[in-house]
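These are the structures in question, set out in turn.
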Structure P
Amino acid sequence: MLFLAGGQASLKRDPVSVACLVLAMSPRYPHCANDQRYHLLAWRHLAVLGAERRLIQPIDVSNNFPVSLDVQVSWFGWFANVSD
């Protein structure tokens, strides 16, 4: 989850996404070797529903090429009170 989509995505915080992440991280394991009720790989794929792309990419409107730009990020809410 650290380099999700090459650092271009992060995890959402809405209730449905959090529920999908909880299900993906704590699946129900089979009780014995013949137990085929749960497919663990399908549960693991639920983690994708909890991710979204968050990328700022400035593009020059005249030629549609990416440009280098300084960006200032301001934090609001409880993030503003956290010190480094």
Structure Q
Amino acid sequence: MALSTAQVLEHHLNAFAAADLAAMLGDYSEASFIIAPDGTAIRGLAAIKALFEAFFAGFSDRSARFSMGLTAVEDDVAFTH
């Protein structure tokens, strides 16, 4: 049975919290894209991997924290901010 978009988002956020890049990338395909805060579209697995590698490098201090103010799921689209 396929996971719902909400279930994929939950998996993704748990993998992110664990800094598990391989698990996170399993949530994406070559057709996937991420809209960055500046509106830029990051497209494809290689670019998405590079984005999260850079992000994790910025959070190499495991005491670093961030928060999301909004999470929305509609059909097959999930948005967090």
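Every number in this text was worked out from the coordinates using simple rules, so none of it is lab data. What you see is a predicted model, and the numbers here were worked out from it, not measured in a lab. Cβ atoms are built from the backbone, for glycine too; each structure is taken alone.
When relative contact order in percent (Cα under 8 Å, 6 or more apart) is calculated for each of P, Q, the greatest value falls to P.
Here helix-only ellipticity at 222 nm (-39500 (n - 2.57) for each DSSP H run of 4 or more, over all residues; to 500) was calculated and came to -5000; which of the structures P, Q was it taken from? Corresponding structure: P.
For which of the structures P, Q does the calculation of log10 I(q)/I(0) by the Debye sum over Cα atoms at q = 0.15, 0.21, 0.22 Å⁻¹ return -0.56, -1.17, -1.30? That value comes from structure Q.
Any idea which of P, Q comes out highest on distance in nm of label points 7 Å out along Cα→Cβ at positions 23 and 55?
Comparing P, Q, the top value of distance in nm of label points 7 Å out along Cα→Cβ at positions 23 and 55 belongs to P.
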